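Asks: In structure tokens below, several structures.
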Structure I
Amino acid sequence: YLLKPLKKEYPFLKNSDSSSLQLVNEFLNQSWKNFFKDKTGTVGKPRFHSRRYLKPSYTGKSIVKIAGRRYLYLPKLGYIKTSKTGVLKDVKIKRYTVSLEPTGKYYLSIQAEVKEPEKLKKTGRQVGIDVGVADFAILSNGLKYPTFDATYFEKQSRIWQSKYSRRRHQAYLLCEQDKNQKVLNPRSLESFSNWQRARQLKASYQKKVANKRKDYLHKLTTHLVRQYDVIAIEDLKVKNLQKNHCLAKAIANASWSMFRQMLEYKCERYGKKLIAVNPRNTSRICSKCGFNSGAKPLEIREWTCPNCQIHHDRDINAAVNILHKATLSGQELAVVNS
């Protein structure tokens, strides 16, 4: 009901994909409904987006057409060459999103209805997983998976971040100088290509780090779901852990939340079971006799139980305790069932 008067008032809207305008209208209606239904005060009133911090993307409805073997047709954009038309041949496309990344590259994301994947064969195996910083994932059977390492790309990202900040500041000073001197055609920030190049290179290295981290987590979680029928993890509150400023950066880089999200949807998709247990005392209790030896500093990686004299690796012992908590009855569990 808003589109017709808006198109009359702003003729440039007619150049946009009509389905994307309809979706914006739907999102607005849903935002108002959420605002009026909320009784807790956590949902804010819908507000206008800032012109300065616009998100360079738009979403349209299912009017993407497959044109031949190599092309997709999008309204207002025309033909787009791709190698993925075979995957989309027998699926129903529901929505699509066109986005511009800070690297300067455009991406087309498609939401489609697909058939349910086949469930994986049961292996009869179960495992507890303790996540860490030195080693990313430590299993109750003694296996350790190293933390994702992107030192080179992170270093390059920091270098270009510094160059970007310096070059942009210099460009800003020159723009202000032109304004103060009342130059006939004052320069704008967009006219300086050196800081824009630094911005794109900085974004490119940051994107490489993110892509490599996501690829590592996808491979690791897929391997775990294929190998084990029951996976037990800690129900960690990552935001609370990041309040420790000494470990906040390392925890953020480890992406424990993304690791759990991937395990959740993959276990549900392939018919496996994920159990999140209370992390309390998993590092303090002896997995052999159950004796609680108290808190230990992080630098202590191995210890001996004073009750049964069993020598423990701190992380493996915690992973075994996580598995014990998941398999024992009567525990407070947050269970994610398939």
Structure II
Amino acid sequence: MKIVKKLMMCGLVAMLSVSMVACGEKKTEDTKTTAGTNETAGTDSEAAKTVLATVNGVEILQGDLDKVYNSMVAEYQSYYGESEEMLTFLKQQKPGLLTGLINRELLKQKAKELNITCTDEEVEKIYSDLVSTYGEEQVQEVIKANGFTTETYKAQIKEDEALSKVQEKMQEGEIKVTDEDVKKYYDENIDSFTTGAGANMEHILVKVADTDTDDYKKKCDEAVKTIEKEITDGTTFDELKTKYTADGIDTNMYVVEDLGFVQYEQPNYDTAFLAGAKEVKEGEISKAVKSSFGYHFIKVEGIKDKEVKPLEDVKAQITTTLENEQKNAYYNAKLEEWTKAAKIEKFEDRMQ
């Protein structure tokens, strides 16, 4: 479900480096401060109450890690299904998830220190935007699937937005991208802004391989001759496509595809196919082109020469890229600084 990914970007899951926890601080029955949900510790299992780390006295529990891990597993399974190999891989990420929880707690403490919060009005705006985009039913479905109620999810939004504000605040006046920076990036990554010569291509493929039987090869040769004659007789490519995609056609022999724009030096394409396509004039159909897949009849339109986008056309894009790089570098540096200044204890040997 694609909405899952969108919602998780708002705070349901932050894989590996930034953690997801239900919002708010809580007091356990013995009044110790912990990071996690609004539930009392007395309702948790004993394993969930195991302390895996402390950040300036704030405990991070096994239950907090479980929430992150379970959401990550659900995210992966929604795309890739269930697999023991995948679960083994995800379990190996738990130390990274714990580090993410520690980093998040540092940000929460910095937000409190700087008196940075997110207003209820801001939370309602974010939530209503989600509902407007995806519909109340889908939003509620995903919220429930990830163990939230509407109120706890809104509280999660409130916390996430406050942490985002902390990052924005600490980067104020620190992010500067000059014209020289942009030009240097453009020159060093010119291939990224270059589209090679190519054309829009469609093809009809008569599939045949060296390992096929002699009888099948003979049948394919006859099919190729038939198509060649049809083209010579003036049959249009659209008519050919209709014929070779009709019900009853042998799809093991014929493939009809619109490939879109293909560069003549496109990676991962058969070189014989590309060489044959390059010889075709605008709007025409090739003769049979032999490749490792069989025989192609290629229709070519919209031929374009190599094109390099001017710097001015991509300046804004490059500026954003460089700003994001600077933001990440600055954030990581500050996080390292805060980590060194904080009193942090980790007990990874207790992790389940």
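Nothing in this text is a laboratory measurement; each read-out follows from the coordinates by a stated rule. Please read these numbers as outputs of a predicted model, since none were measured by experiment. Cβ atoms are built from the backbone, for glycine too; each structure is taken alone.
Asks: 15 is what came out when relative contact order in percent (Cα under 8 Å, 6 or more apart) was calculated for one structure; which of I, II is it?
Replies: This figure was derived from I.
Asks: Let me ask another. A value of 16, 14, 8 was derived for semi-axes √(5λ) of the Cα gyration tensor in Å, for residues 219-258 alone; which structure in I, II was it taken from?
Replies: II
Asks: Given that helix-only ellipticity at 222 nm (-39500 (n - 2.57) for each DSSP H run of 4 or more, over all residues; to 500), derived from a single structure, equals -13000, which label among I, II identifies that structure?
Replies: That value comes from structure I.
Asks: Still on this structure, please answer the following. A value of 61 was derived for percent of Cα pairs over 17 Å apart, for residues 75-130 alone; which structure in I, II was it taken from?
Replies: Going through each structure in turn, the value belongs to I.
Asks: Using mean count of other Cβ atoms within 10 Å over residues 155-162, single out the structure from I, II with the greatest value.
Replies: On the way: I: 15.8; II: 20.8.
Sorting by mean count of other Cβ atoms within 10 Å over residues 155-162 in descending order puts II first.
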